[in-house]
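Chemist: The structures considered in this document are given below.
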Structure I
Amino acid sequence: MQRPIELTIGQLQKITLQSQGLLQASPFGKGKKAVLKALEHLGYLQIDTLSIVERAHHHTLWTRIPDYKTKYLNELVKERTIFEYWFHAASYLPMKDFRFVLPQMLEVKHNKSHYYNADPKVMQYVMDTIRAEGPKKARDFENETKKPGSWWNWKPTKIALERLFLQGDLMISERNGMQKTYNITEKVLPENIDTTIPNNLEFAKYLVTTYLRAYGFTTVKQITHLKTGNSIRKNVNEVLNSMLEEGSILKIDIDGLPSVFIQSNLMEKKVKKDDLSIRLLSPFDNSIIHRDRLKQFFDFDYRIECYIPKEKRQYGYFCLPILFGDIFIGRVDCKAHRKEKLLEIIHLHIENQNIDLELWLEPLMKSLRQFTTFNGCESLKLTKVSPSKLTATLKKAIKKNEK
């Protein structure tokens, strides 16, 4: 029987932020090697099309790899060490984990009513064309449009490409911005990659170990997030119980919170002291993408508001959480005006006012300077601050930093 384990919320916060690579300056090293190391550690990296500031997949890596270059991801795709597929959303995944997307690929292939309901003749045409002529982008095909009112009015070849990609017949061999290039899977997949289909328990173990490695601790709800099927929770619980018996994880119960499963080796590991730097996180950063977990364990209620009507927004169209050490102190709505090379701070919200301004002001200025450069901008404009009493101090600090 496991002895009672006591951990404070503060200890859990530090454990998970350290596991996420957010308490050190360069937790995964430097350069392109660090990108692969980070992705293999985190398990996946969400891809997003929004470019109000630098896109989420680049932003998330830059937060953890100070010398990150946006070209690295595409280079790793071309080197076939990472690939694109669906995790809980469109994502980059380590190539070594390829076999764990096979069940979903087969499910799409056998689901005739899938929302990418492509014409079989067009799918065959797309496959034959790529086999004969090599990798293709959607725009390389004839610009045939579907009838008005059809789903997104996508041309049939585009729908066929997406369906063939999701069912595993095609893979993305490179990407230029959001423009994807498709190729036959056999020509992209390395020969040494395991392609045996995992059984249900193997898949559950993959999910459990991925979340434990990336977050330090996890919950059943987080592991099964958006994973459908009646058996997934049963299999996850079976894996967790097996790991509890062997002693590789421990179970912790805290009043008012779901049961937490934590890696046993982390109980003895000292959490490194943070340098009290500020990190502006992407709305799709791995550390905050599970909103319920963020609220439960950090008491930070975060929702991205670009998908809700303007009049209902509280913080702004594309607010970024502000992490100061291991505390979320607020959020900032900003926009990169790339033609003007200007990063606009549309609205800076400082919500935790219990921390002395002198502690976080300079780290915030440093982070904003770095974020400005990362977004290809040269100057910074502050439009609004809440609470308003901080406006003069922050504008002065920005002006001082631009000299």
Structure II
Amino acid sequence: MSVSQTHRTIDTIWRMESPKLIAGLTRMVRDVGLAEDLAQDALVIALDRWPSSGIPDKPGAWLMTTAKRRALDLLRRNKLRDQKYVEIAREIDLYTEDDIDRALDGEIEDDLLRLIFMTCHPVLSQDARVALTLRLLCGLTTDEIARSFLIAESTVAQRIVRAKRTLNMEKVPFEVPAGKELGERLSTVLEVIYLMFNEGYSATSGQSWTRPLLCQEALRLGRVLAAIAPGEPEAHGLVALMEIQSSRLKTRINAQGEPILLMDQNRALWDQLLIRRGLAALERAQRLGRTLGPYALQASITACHAVARTPSDTDWIRIAALYEALLRQTPSPIVELNRAVAIGMAFGPAYGLQLVEELNKEPSLQGYHLLPSVRGDLLEKLGRLEEASAEFERAAAMTRNVQEQALLFRRAAECKQEGERT
């Protein structure tokens, strides 16, 4: 394996292991900023050593062991100056190598959920909570987070630095709260878990279109949260949404890892067990008798796809109505874009394109690649192939995901070729 291939493999391992690594280290040192620094130090050492020594059999355990040793080295350098590291070392000594392996295998219960609640503490602003958790649990860079929320990278970086400093200064506990405090933090925790799932479902950047392990971890956390808060319909709504979307994961890519769009997927291969679980979770949310919230509404939309045996059977009119209800609850240009897609499917591409043209003026969507992608799709349906090709090329230039970029360039070329034939 070449050095560049090894580095790509290490990057993949890091994205998979870093949330557990940071969560486990936070449990040990009770300082999320220090935990992230220790984890990053371990990554740097891996990048230096693994190209020559080879990737170890248990790379996650190797990274955790290395990070622990870095903490001990830090103690030795600062022992007389900083009593805090004495306390860190005393606690770290309580953990054996077997403990570390168990922590990475998920046997020490839910450090990740504790980390989410810690970083979603009300001492932080809503924006800071989301940015910090995406950084720590999804391994996203500040640039990737900024692109997801359509804001400046410097803004995200400042939020993350301030958030870690605040958590440390306020000595926020590393725990899952109970009672009223649980309810107060629930909405942010749900948001973060779904953002985590979305990053697995459609990766912001990198070589892979999906990150299934991240989806699985988000779904597991969602199920745990729904069990902790059984009277919260949005907890069940989020689980329903993730269950149904997870049912399509294996059909979202082909054998070469290339994306397969929803309308082209083999629905016979959708996981029926996950669909049944999702529909049951949605029913639990509905039985609680409250107005459906954003996650339950989105779950209802995915349910429309799940119960349609073929793309032509999809109830697009109902989906458009559900997006209208979602838009009233959570006004957002991205929800408006999804609504435009549904209206285009329900009533014809000309109607959808009319709505998309209005969104072209929305400043926050100027760097959002799905806007030209959707416009290209509608133009293609209308036979305006030259314009569609240009839109797909524009969308490809905006995305950071290699597989998605290839798909968009391919669609652009197909439109161009079809246009030349007609």
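Just so it is clear, none of the values below were taken in a lab; they were calculated from the coordinates. Bear in mind the structure is a predicted one, so any value in this text is a computation, not a measurement. Cβ atoms are built from the backbone, for glycine too; each structure is taken alone.
Chemist: Ranked by distance in nm of label points 7 Å out along Cα→Cβ at positions 283 and 315, which of I, II sits at the highest value?
Modeler: Structure II comes out on top.
Chemist: So, one more: Given structures I, II, which gives the highest value for distance in nm of label points 7 Å out along Cα→Cβ at positions 331 and 347?
Modeler: II
Chemist: By the measure relative contact order in percent (Cα under 8 Å, 6 or more apart), tell me the structure among I, II with the highest figure.
Modeler: The structure with the largest value is I.
Chemist: With helix-only ellipticity at 222 nm (-39500 (n - 2.57) for each DSSP H run of 4 or more, over all residues; to 500) derived from the coordinates and found to be -23500, which of I, II does the value describe?
Modeler: Structure of origin is II.
Chemist: Right, here's the next one. Comparing distance in nm of label points 7 Å out along Cα→Cβ at positions 243 and 267 across structures I, II, which is largest? Show your work: numbers first, answer last.
Modeler: Numbers: I: 1.5; II: 2.0.
Structure II gives the largest value of distance in nm of label points 7 Å out along Cα→Cβ at positions 243 and 267 among I, II.
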